[in-house]
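Multiple structures are listed underneath, in structure tokens.
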Structure P
Amino acid sequence: MSVRRLAPDAIQPASFSFTPQNLVWAQTVIAKYPEARKASAVIPLLWRAQEQHDYWLPKAAMEYIGDMLGMAKIRVLEVATFYSMFNLAPVGHHFVQVCGTTPCRLNGAEKIIDVCKSRFGEERHVSADGKFSWLEVECLGACCNAPMVQINNDYYEDLTVESFNALLDGLAAGRPVKKGPQKERRNSEPLGGPKTLQDPSLYDGSVVGSWKARFDAEEAKRAEAAKAAAAEAAKG
């Protein structure tokens, strides 16, 4: 396992505190835990601190959160250095994480990595304008939409060299970009649309009205059966 170190003191901010909105959010999270167990909130608070601080976690933020949770600072440091999702040094404003695990690799991840190298340089190097840096990571869990990347908190899937370059151009220019699949598919369904369960009545359980109609129909059948049984019993 590689050693993870904090950024040099020269670039560490002197202090950190949550914005008023994030402070309210943090207090709400802490309140979910018993007083003696409020240290359990350390990971979500570190994550929110990282989001607030341009997607990297300074030492001052760890100390601030340690004070909020009554934790020894070394304990917060242990958590922050253990989980690779916490960036301990500055990253680009758009932090690109390229999935390099088997499904993505088999579907062209190496070409996506080549684009990153040609545009931004080596891993973790922040571009001159501060807008981009990139890193190859392990599976991000969107294997059926390979190859894909995560940029900050959003997934961009079904990438080609062309669509990835267009995506990066849009981000660089500050234009809105499409999240999720970059091909014509909905979420993780097969390309070209669903191949099975094409009868909506078989899969529309998320539609409350359809479920209600189904339950009403079943209830009507039961009522009719009960009525018929009662009539039959009356004949006897």
Structure Q
Amino acid sequence: MTRLRAALFALSLSAVPAAAQVVGSTPDKSPYRDLTWKQSVALFAGGFDTGRDEANVGPQPGWLAGVRYDLRLGGPVSLVGRLSSGPTSRRVILPLKPPASRFAGNQDSQLLAADLGIALNLTGQKSWHRVVPVLSGGVGMVSDFKGNPDAGGYRFGTQFMFTWGMGVRYQTNGRLEPRLDFTNYLWQLRYPAEFRQSPSDGSKPVVTGGKAPWMGNHLWSLGLAYQLFR
């Protein structure tokens, strides 16, 4: 009987580590994976849905393509720099003519946007089932590089802008990492004084609201990053 008790006691002790291994997840089965790369360079492109201003003379919808650089500052926080460009057009309005004859055609232009900001991984310095949700925000400049006003006196020119957005990164086993991003570019449109003047026929002016409205402009983009330095 004594030998039987000793054997049962030894068997119970050997079962304790095995039972402990069942609780929780082993490293190879955990849904979390470490993000080890410190920098990345990515190309991205997507549809650009510009805001509709009251006068409808701002940049029209189109697409943007560009490059971004991410540098991990510490933990889940990264510094992000982006440079993007794309073709667009603007409506030219002759403000002192009656509404029926104000539209003078479209003017082609090229937008260039540059911004610098911070990105935050919501899952920390790990991915969850290879997915990394991200929030971001920053500041920058946007320009169409046209120095002279159009025939109606309006010029988009160079504007300061705020940016904010969200995205999803997908962690692979290699250096390449696909991502999907939504970014809101927020800038002002400044109308010339003529846009608030009534034409000679007494009809309404082009603009009756704020002098310099802030417009949200939305970019949905797909990107592919190449990661550098562990």
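Suppose distance in nm of label points 7 Å out along Cα→Cβ at positions 42 and 218 works out to 4.7; of P, Q, which structure was it derived from?
Of the structures listed, the value fits P.
Where does the value -13500 come from, among P, Q, when helix-only ellipticity at 222 nm (-39500 (n - 2.57) for each DSSP H run of 4 or more, over all residues; to 500) is the thing being computed?
Among P, Q, the structure yielding -13500 for helix-only ellipticity at 222 nm (-39500 (n - 2.57) for each DSSP H run of 4 or more, over all residues; to 500) is P.
Going by relative contact order in percent (Cα under 8 Å, 6 or more apart), which of structures P, Q comes out largest?
Biggest value here belongs to Q.
Out of P, Q, choose the structure whose coordinates give log10 I(q)/I(0) by the Debye sum over Cα atoms at q = 0.14, 0.17 Å⁻¹ equal to -1.01, -1.21 when calculated. Walk me through the numbers before you get to the answer.
Details: P: -1.01, -1.21; Q: -0.89, -1.12.
It traces back to P.
Among the shown structures P, Q, from which was the value 1.38 of Rg/Rh (Cα atoms, Kirkwood Rh), for residues 74-129 alone calculated?
On the way: P: 1.07; Q: 1.38.
Corresponding structure: Q.
Bear in mind that the values in this text are calculations on the coordinates, not laboratory data. None of these values were measured; they are calculated from a predicted model. Cβ atoms are built from the backbone, for glycine too; each structure is taken alone.
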